[in-house]
Structure formats: structure tokens, C-alpha cells
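Visitor: Input: structures, listed below.
Coordinate-derived values only; no laboratory data. Since the structure is predicted, the reported quantities are computational estimates derived from the model, not experimental observations. Cβ atoms are built from the backbone, for glycine too; each structure is taken alone.
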Structure P
Amino acid sequence: MNWYKFAQNPWQETQNEFINRHYTGRIREGAYEQYETREGISWLGDKSKYPVLHSKKQFGDKVIEFRQSGKKNKYVQTDEEDEIIRDSSGLATYMTDDQIKEKGYSPYETTIVAFDEQGPIGWVENSFGVPGVFIIKEMQGRGIGTYLLSEWMKLRSSKQRLGQMTNAGENMSRSYHKQLVQRAIEEGKEVSEEVLKDYPDLGKNKMASIQNFYKLAQNKKMIIARGISGSGKSTLAQQLGKGGVIYSTDDFFMREGKYQFDSKLLSKAHQWNQDRTEKAMQEGKPLIVIDNTSCSKWEMRKYVQLAQKYGYDIEIREPDWHPDLKTKEGKWNIDFLRGRNKHDVPPEVLQRMIDRYDYNPSIEDILKSKAPWEK
């Protein structure tokens, strides 16, 4: 079996081939029975521990929120012999953001916790290098575990294995494979008849799905994720940009994993970001997310013009993960935001951003807006 080929294209392997590739051992039934009740997982805490809303999804009669902590991961640097690299003081050194990206590691904590209206009902985490998925008994059989597994796997490399399994875990893995096959069909990828024998219901709808794919491929979207520094704008952009590209002007100032801002180069940086956005649109990228503060309407104008030029739907989003992000009047709350931004923006600069922030602009308002030097 071509392991690498199937790791890249799991929809090209049968259900049993998929399980055999991922399976590394059996976990006895009842090993995790302490996590089968709400009381047993109460230690997870409430939503305040997981301020980043990953997604919200309906499962039967239940609306489930999936949340994350948003904490940044640290990875120790090692040499070619896998020895820890230390600084002159003997302390371990950590990977830069660029090194983490190059290695394919997740920059943020990957644990996802599921909540219903009563509290946590399950979670997925990195359990010794493989996914550990846990759902309380009363909520099992709804597809929540399969969804958690699917979302966690999106954060990992294609070589990630599922590891040891309980009987329930194996059933979940089989459901996950079916989901991968279904997604491949919807995206117009080639799925063999041998694979479809495992899923006759998917085979019946294959032609309809292929036709639908070409229709969906015409729907391109650009999302502008905007907000004051420290509001969670970049985290929102990461969530919205899954499967697409995310472009931030801040990327221009990243040097060897460090942010080195130079106000003299800001105009050049904005042009650079706009240029690569246009290139992505010329290539027909289906999803593009712009991750800038975009305080004023005119700062979004060029992106909106490009989206209209290349036939992209336009969506403007702001973070809303915490009720204290804005005041009762709907303005950004500087008392809450102070000290939360990753670039250590001084409070007086934050206040100037808030003072010039244009709230709830329409596309028409953005297109009509002018930069200060144009007035």
C-alpha cells in the first residue's frame, strides 16, 4: 500500500484500508467511563475558559458551540540529533512563528471543547500525539464526536494518524472516513467504485454532487476581518480562513519570526498586501480573508474594489467572542482591550484607533469613502 499517497488522499482508500493505516492498537472498553457524565467532565470549566468561538452547529434538536482557549503554543528548538538547543544561560530556546509554520505545527492550542446550554459535553485534544475525543454518554450517536475529530484533524498535517481506538473510537473513525469521501465527491475529486462500495448512499448521489461542485466553484468569497488591536481579529481570521488564504499587512513586517514595524514602510506594506490579494483573485482562490484593523472605510476600499473586479462575494466580520469587547454604546471598549494586543500597542494609540473607527459601514459607504489626502 502506498502509505504516503493515501495519507494525502484518504478518499482513495477503502474504509478498511483507512482504518488499518490509522489503527495502532486497541483500548479496552470502559477505559474512559469517568468521562461519560456531565459531572465527570465538569473540570473542563465554563465557556469563559475558552473565549474563542470555533464554530456553532446544529445536531438534531441541539445547538452545540465549539470553543477554544486561543492560547499560543510554544515549541522547544532541537538540533539534528534531537537535542534541545539552549541559549548562553543554559535555557531552552523556542521556535519562532516562521519555524512553527515551516514544521507544520499548530501555532495555537488545538483543544476544542463542545458546549450545550448546560455546559461542556465533550472535547478533543492532543493525547500523546494523536487525537483523543471524549463525549458524554447522553450526547453520543449524534455525530458530535466525528465533527470534533474532523475539525481537529484539519489543524494537523496529512500524515497524522488516529492511533489507538476503543470500539466506539473505531466507529467514529469509520464515520470520519465516510465524511472525507463525501467531501471529496462534493469537491469533484475522483473517488473509485471500490471505495464507494462501502458507502452505496454516496455513490447514488455522486453525479449530482459533481454537478453541484462546479456550481459552487463559481462562488468566490472575500472576508474582511476587522477590529481594534487586541480584539481577537486575527484569531477570527484564522477561524474564517480555513481552507483559504489569509492576508495581513502585518506579515510584511515579520522578520525571522519577529514583528519589526517601521511606519516609514507602512504604505509599501499595504500595497504589498493588496498586490498579493489581487494575485490570489486572478488565480481564482475561492476564499480570501483580509486580516487588518481596517478602522476607516477607505482602508477597505481597495479590497472591495478588487473583489468586485474579480467577481468575489464580500463579507465584513468583527470579533464578538466576549460581551465586554464593546461598550453599551457599541464602541470598542478600551478598558477591556488595553494590554491584550500582541504588538504592545500603547493605550493612547488604541484610543486614536477607536476614535476614528467607522462602525457598520455598507459596501456602498466603503466605495464612496476617501482617504484624508483625497479630500
Structure Q
Amino acid sequence: MIIDSPTSTIYTSSLFAEKYSDTFDSLTQQCLKQELWVRKIPTGRNEWCRDFMPVQINDDDFVLFKYNPHYLKGYPELIFDSDILSRLLGLKPKKSNIILDGGNIVSYGCKAIITEQIFHDNPGSKKVLIDEMKQLLEIDELIIIPYDPGDITRHADGMVRFFDENTVLVNNYAAAGNYSKNFINKLYGSLAASGLSIIQVPYYYTNDKTPDGMPSAEGVYINYLQAQNNIFLPQFGNPERDEEALLLFQRLFGKNVFPVDSLDLAKNGGGVLNCATWNIYDSKISPMPTSRETFDYGSMVHRVFNNVHFRLFPDEFEIIERLFREVWNKNTGRLMGDGDFKRVVCQMLMKDPPTTFIPQYVVEGVIDELLNYMQAAGEYHWDFSEN
């Protein structure tokens, strides 16, 4: 399976950005510093895109499991088939009837870890199920662990993550003080039996509930986001615990560890960063042509200057067009709405401001006409803007 470290494309549900703006803004700002752009999946039904989007197997292959989680039985409006969303991305995942949330798969190369919840959701022969999972995920070993009794989702990504092929990071459940020795021994024993070394990660538990009655995810540092060798580490406004986790992750991963304010998402949503994101390795890039000799640049310039309803200076256009081109070439354009292009270009201008100030309405107006031109040229087909 694809490992997290080289993934370069990060998606979130548009609902995540709407409901948990503090965490979303903190995450996007940290990603922007590493030249990673966060794209929105256009759905207002569910913010946990890790769970309902397909699982990446290799550069081009994905598997879409059946999304029917036990903890949403009373909320049918939150359960849906994401096949349409996948096809909007240009993906054609292999569909499986196995009930499984994406957050319950933690993998590294030829190994994967899943909690025993998979057996509750898919009754029948465990051996047959394991063999089918190994075939679908193209792995050699599937490690089954007990689920966290305090986590209603029963997902593996809130318990354990791979550090490398032979080492896993695991919540320090003993230090949390509210877990039985039987659970801890069973968890560590199942990992050790597979030859995995264990590094304990800071973890603390609260009895808080979200407004929807879900357990708070505050203290679950292990639910970090990893993309392009960067670690985006949750921080919960607990100075002592946050610093402890940050120092450990810096020792493990070096300087590429970036704190993200995650208390809003954890306390009000019941999940953290890996839950609310979907990161993939995107090898299907269809970039905007970089050579003006093979792209009708003059026609595009003519369209923009003829259609904007404000005075546009050539140097302003050159700057905006150059940044727009850069954003386009770093993204596929398949799931970027006009609002996304505007936001990223404005952030780039703020990060490295030009000598001459360019008003925001000028930036947005030029981008509107650039996208209109690209749409007319058949290069841009979908507008997912919430504006």
C-alpha cells in the first residue's frame, strides 16, 4: 500500500472548513508554509472524509469499501456512497462490499493494522475475510488489534501508527490511567506477536462530550496528519501535554513537525487531523501548459483584459497569472473551486507581497476570467466554490 510520507495531495470535506474553522485555518496555514494545498471535497453531509473516501493501494489503484459505520446507525443522512465523489476526482476505485471505515486502516507497505471491529461489521469466516482484505490491500500481513473501549468509532488510527515497517507508535494507555491491564496487554501483545517494536506516544483522556454526544478526541496526538515527510501534529491548548508530544515527535521525525491547533475539532467534532483529512499520492497530473508557444497565452490575456470591470495594470496581471499558473500546476484542477484558487493566490501574495499592492478584488476578478478561459478551453470542468 501507499505509505503516508510521500503523499502530496490533501483533501478535507467542505463541512470541516465550515464547522471547525479554527482547526481548518491552522492546518491550511501550516500546509501552505510547506507548499501543500488543502482541497475541499464538496459534501455538506459528513466531515470525516478519511472514512468514506477510497483507500489508495498504489499510484493508480484505489479500493472503496462500504461505508456503513455502526456508530451512525441512528443517523442515516450521514451514511452515503462516495462513488460519485470519487469519479469527480477522476478515480475509478474497485468497490468492495466489506464494511470498513478508512480510519480503521493503518498501513505501511506490505503491512496493515485494523481493529477487531471489522469482524463485528462483517460476520462470517474470519479467515476468508482476512484473506480477502490482504488481496484487496495488496499486503502480506494483516494485524488485528483490540479496539479502544473508550472510542465509539473503534478505529485504529486513534490508537496506533507506523513509524517504519518494523516500528509502531502507540498511545501510552498505561499513563492515561483509565484502561485495564487486560486491554493494554492484549494490544501490545498483538503488535509484538507480529514482530513490531513499540514507541509509546503521549496520550490523555477526558470525559468531555461533543455537542452531538460523541466522546471528545482531546489528547489523541497519534491522530496526526503525515504528508510529504511532514508531520502536522495536533495541539489541544494543554501546554504541558502539548510540549511533551511536540518534543517527542521532533526527536522522532526531526524538524518537519508542525503544530496545528486542533482543540476545536477534537472537542466539538470528536476527531482529529487524520480523521478529517484524506491524503493521497497523486500521479495523475494534467498540468496547465508551461510553454506559451504551445498554449494560446495571447488569447487568454485578451479575454481577461476585455472582460474585467476595473482598471487592470499589466504588471498586476503578470503577477496574478504567474501565481495562478503555479497553483494550477501543483494541483489537478479537478477539485479546486474558484474560491480555492482565490484563497491560495491571496495567501501567496500575503506571504511574499509584490512591490506594488494589488487589491483583493483585482486578484479575484482576474482569477474569475482565467478560470472562465480555461473552462471554455475544456481544461476546467467543475466549480465547487461555496461562494
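Visitor: If Cα Rg over 2.2 N^0.38 Å, for residues 23-134 alone is computed to be 1.36, which of P, Q is the source? Spell out each step's value before the answer.
Guide: Values: P: 1.36; Q: 1.18.
Label of the source structure: P.
Visitor: Kindly point out which one of P, Q the value 0.10 was derived from, the read-out being FRET efficiency 1/(1 + (r/R0)^6) of positions 71 and 319 (r between Cβ atoms, R0 = 35 Å, to 0.05). Walk me through the numbers before you get to the answer.
Guide: On the way: P: 1.00; Q: 0.10.
This figure was derived from Q.
Visitor: On to the next question. 1.05 is what came out when Cα Rg over 2.2 N^0.38 Å was calculated for one structure; which of P, Q is it?
Guide: Details: P: 1.10; Q: 1.05.
Derived from the structure labelled Q.
Visitor: Among the shown structures P, Q, from which was the value 1.09 of Rg/Rh (Cα atoms, Kirkwood Rh), for residues 231-366 alone calculated? Kindly include the intermediate steps, with their values, before the conclusion.
Guide: Values: P: 0.95; Q: 1.09.
Considering all the candidates, the number was obtained from Q.
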